[in-house]
Structure 1
Amino acid sequence: MNWHAMRAIYLFEMARTRRTLLQSVISPVISTSLYFVVFGAAIGSRIDEIEGISYGAFIVPGLIMLSLLTQSVANASFGIYFPKFTGTIYELLSAPISYIEIAAAYVGAAATKSIILGLIILATAGLFVPLQVAHPLWMLLFLVLTAVTFSLFGFIIGIWADNFEKLQLVPLLIITPLTFLGGSFYSINMLPPVWQTITLFNPVVYLVSGFRWSFYDVADVGVGVSLVMTLLFLAVFLAVVAWIFKTGYRLKT
């Protein structure tokens, strides 16, 4: 393993976050805080407890997951797209570093930034609502697995996209709607039976459900199912990244 090269890419990506602190950290935290104000205070005061949990506290895992998914995809996709845009990707591909090491460095940096942001939002949520984390180790496990999984997904998007519009297409039209419809702000048990079944085809349901279980011991689907589905998504995205580097898709032209 070329640890020196991996470290150089990783530190470069982390330094980019420090240079864009307002956009990378402060803006998502402020946006999430507004969700707490609108949903937790304004709307939450009109909603009874959900499964014995105050509505403001109930939506915390969903809000963290919303930021985690969008930021993981955005960080990883831009991180690999910019070298393609400037042409420096060819210098990277010709350097003595393997494809696995390149992907690990970019995905690792994107996941690290998303995890830090998720923990900051978790701390911020404690200022608005009383929080409890019933299973802290499980919470960290779901946090890390989700960040890595969707950083891989963002890495794939960054390679696939050939302009900035496509770079924003998937997060805006797919990730955000799926997160809103994936039980972030409600329990799917509140839906009619037909819609409960349809909602189970939304992959984000399993991520939010497992993450919420680590907080409050309540879940829309079994925690084992959530973990298996998260690992399945991780395996699928790893396979796609391996195929991209094996075939040179959108890299050799």
Structure 2
Amino acid sequence: MVAHSQKLKTAIIQSPLFWEDPLGNRDMFQKKIASIPDEVDLIILPEMFTTGFTMEPQNIEHAEGKATVAWMQRLAKQKQAALVGSMVYYEDNRYFNRLFFVFPEGDIRTYDKKHTFSLAGEDLVYEAGTQKLILEYKGFKICPMICYDLRFPVWARNVEDYDVLIYVANWPKPRVSAWDTLLQARAIENMVYSIGANRIGLDNLEYEYSGHSAVYDTLGKKVVYSDKEEILYATLDKKHIETTRNKLRFLEDRDQFTLLG
């Protein structure tokens, strides 16, 4: 059996987005991805990275979702790195805020946003997901989620012994202190690396985004953080997870429960 690496090198692309412009955003992100060192294992993009947080998905061509997935597969193969991010996706006459985790060989796993953001009316135009996603990549068990999911700790509760929790987001500046606090809390309570990938800049609705993309370790210590346009790099260490959990066996005392819906 081939031993997995004990480290996972990650890159978070914190960037402004072109409003409802999938081609423009793909071109922009392709240039940024090209600058990422080859040793990076996982590249993380924001929520709805091809459009911004639009509540008018009918403005986006139905074929754009599949085109973006093919683009992600091509870049993942070129970089030999996994890519993850969410997009407007049309399927079966419905719209989804769907996250794609694309492996270097082109395989994909998907997650539909469970908690659609009712304050903005996301629940009225996007179909909510019902299934949590746990996947394995390079020896790490990863749980990817989307933005508003961050406010719901029961949904993210680590009952699967996963190692990494990822939130891709369009989280606005007025509530960014909640983003900072909850990202750190999810790391501490679940004894995982908690990663937040947010956008920056103004969107066409005049909402401002201040970034604060970050990585927190299993004790809630900040590994990396930024409030400007840049690519953030962080190396996740499996030994850190195992050592902390063996020393502080908090997960052994977690509550047992079953989600009903």
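Read-outs: derived from the displayed coordinates by stated rules, not from any lab. Computed from a predicted structure; not experimentally measured. Cβ atoms are built from the backbone, for glycine too; each structure is taken alone.
Given a value of 16.7, 50 for Rg and Dmax of the Cα atoms in Å, for residues 46-85 alone, point me to the structure among 1, 2 it was derived from. Structure 1 accounts for this read-out. Taking percent of Cα pairs over 27 Å apart as the criterion, the top structure among 1, 2 is 1, with the largest value.
Structures 1, 2 were compared on distance in nm of label points 7 Å out along Cα→Cβ at positions 94 and 214, and the highest value belongs to 1. State the single structure among 1, 2 that was used to calculate helix-only ellipticity at 222 nm (-39500 (n - 2.57) for each DSSP H run of 4 or more, over all residues; to 500), giving -7000. That value comes from structure 2.
With respect to relative contact order in percent (Cα under 8 Å, 6 or more apart), the largest value across structures 1, 2 is given by 1. Across the set 1, 2, percent of Cα pairs over 26 Å apart, for residues 110-221 alone reaches its highest value in structure 1.
If you line up 1, 2 by FRET efficiency 1/(1 + (r/R0)^6) of positions 62 and 230 (r between Cβ atoms, R0 = 25 Å, to 0.05), the top spot, with the largest value, goes to 1. Match the computed value 0.85 of FRET efficiency 1/(1 + (r/R0)^6) of positions 158 and 198 (r between Cβ atoms, R0 = 30 Å, to 0.05) to one of the structures 1, 2, and report its label. It was calculated from structure 2. One of 1, 2 was used to calculate mean count of other Cβ atoms within 10 Å over residues 206-213, giving 27.2; which? Comparing all candidates, it corresponds to 1.
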